[in-house]
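Next come the structures, one after another.
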Structure P
Amino acid sequence: MADSPELFGGPPAVDQTGNLTVWWVPAISDLAAPKAATEIGAATAYRVTYSFVPGGWTPDGTQEKLADDRLTSPQSRESLGKTTRTLSLEYVDSTTAGSGAVVLVEGQTGFLVERRNIPQTTLAAAAQKVITYSVTLGAQISTTPDGTGKFRIKQETAVGSVTKGVLAV
């Protein structure tokens, strides 16, 4: 593409508010193409988005930078190494069926599926972009009460893989 001036203010972006959905799904056969009807829509899968508190859904990661020095070279080089993915959770304590506190059971393995840029009220459908986190759930740890707000639970996950894909039929 030929060089052209960039739009003032940058490209348009989607607000986060109301445009994020997170599902807990016990079984997915193809991580790059979870099935909207039979996996995301299964009776054992749950939307847990609104169980999370602000800052309670924290996918993150790092990638190593490796030195690639060469004999007599006047410049040091770098190459990229391993990536490490992390996912820490914090959500409200609840006894309601389908809430994070009930569904995200310690020791369970399964998948947290994240959909961005689409209203949370929109049902899962084919061709929607998702990120699938294969995880083992850690202990549910009650946080210290502060006398205000709601009781909360923190939980770490062991991330097996992170896969970008699209929902299938």
Structure Q
Amino acid sequence: MGESKYSLEFKKSCVDKILQNHLSVKALANELGLDRTMLRRWVRFYELHGTAGLQRRSNRLYDVKFKLKVLKTIETGKFSIKEAGVKFNIAAESSIINWQRDYEKNGILGLENKPQGRPRIMSDYKRKKRKSDKPLTREEELLLENERLRAEIAVLKKLDALILARKKPKS
């Protein structure tokens, strides 16, 4: 997990200054050069979840039931998006907004977790087919050569088109 911009100790000391020293959020924000909204969020998370609410929690995967529960509580009017984020300990309100959009667009299937990382574009089907122990038949060899020649011709045609396009504006 990556490092948080602010340490847990720093966040805790800011929250303590606000709650115990009765310092206003605005005064502390001006003193430290921080955003007031961020300080308020730290205080709300700390009040509901304790020190765990201040810890970094990025890249969490939420299951469909949890997402649906959050969306239903917002839909019934019990909580706003910000309040639901604090109540359910969700760091980014944008996650909830994305869940709402996906749910409206695709229903419950839109709440499914999407696979992470780069998608596999090509399967290994062609490679496995060519790496068999049997030698290729004459027909298969000719088909492969035909495929290579077609690719070569396509590249040459593209090259000719590019050269022609470069010459046209000059004349």
Structure R
Amino acid sequence: MIHIGEAFEGGGAEAAHINLILGPKAELGAALALAAASPGPGHVPFLAVLKPNLPATPATLFVAKAVLRDERHERMTWGPAQAGVAAGVTEALLGGALPPEAADDWVAIALVWVDPAAADAEVVYANNRAATRTAAERALRRGEPDRAALAAGLADIGNPFFTPARNG
């Protein structure tokens, strides 16, 4: 079974927004391989690592949602954001949010927003770490969000980039 989780952490340019897709290699491996082999202009998918030669577990493909704009944006994406994603997914595994078999038999695809204006690497790291762990936890919880939360959200739609003048 494929699991999907989402989380938003922090505020301003250092905020993290993660969409996380996790599941068995047999079900998700082909999608991971295709995404890794299909970079687009400004989007270079890569495997997230805790440090060189120590990949996140389960293996996690990092896909930037924002086109990489300049050297600072590239460094924020490839440095603190990917380290945060690697730490968050590995924490989810070691903390028991993911089942033990996820270590060897699962893969993950992380769709990651890094604002081109982000400047504080430590905050970018912390927010991506927290958002990735939360997304992993949510992905494995059945029935979340529940219908009451969906109804409340529908009555008060909004996000950091847009809130309708008239909700509901």
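Each value in this text was obtained by applying a stated rule to the coordinates, not by laboratory testing. Note that this is a predicted model, so its numbers are computed, not measured. Cβ atoms are built from the backbone, for glycine too; each structure is taken alone.
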> One of P, Q, R was used to calculate mean count of other Cβ atoms within 10 Å over residues 75-82, giving 22.2; which?
Replying inline: R
> P, Q, R: which one has helix-only ellipticity at 222 nm (-39500 (n - 2.57) for each DSSP H run of 4 or more, over all residues; to 500), as calculated, at -500?
Replying inline: P
> Where does the value 1.31 come from, among P, Q, R, when Rg/Rh (Cα atoms, Kirkwood Rh) is the thing being computed?
Replying inline: Q
>> One of P, Q, R was used to compute relative contact order in percent (Cα under 8 Å, 6 or more apart), and the result was 27. Which label is that?
In response: P
>> Given 145 as the derived value for volume of the Cα convex hull per residue in Å³, for residues 107-146 alone, which of the supplied structures P, Q, R does it correspond to?
In response: Q
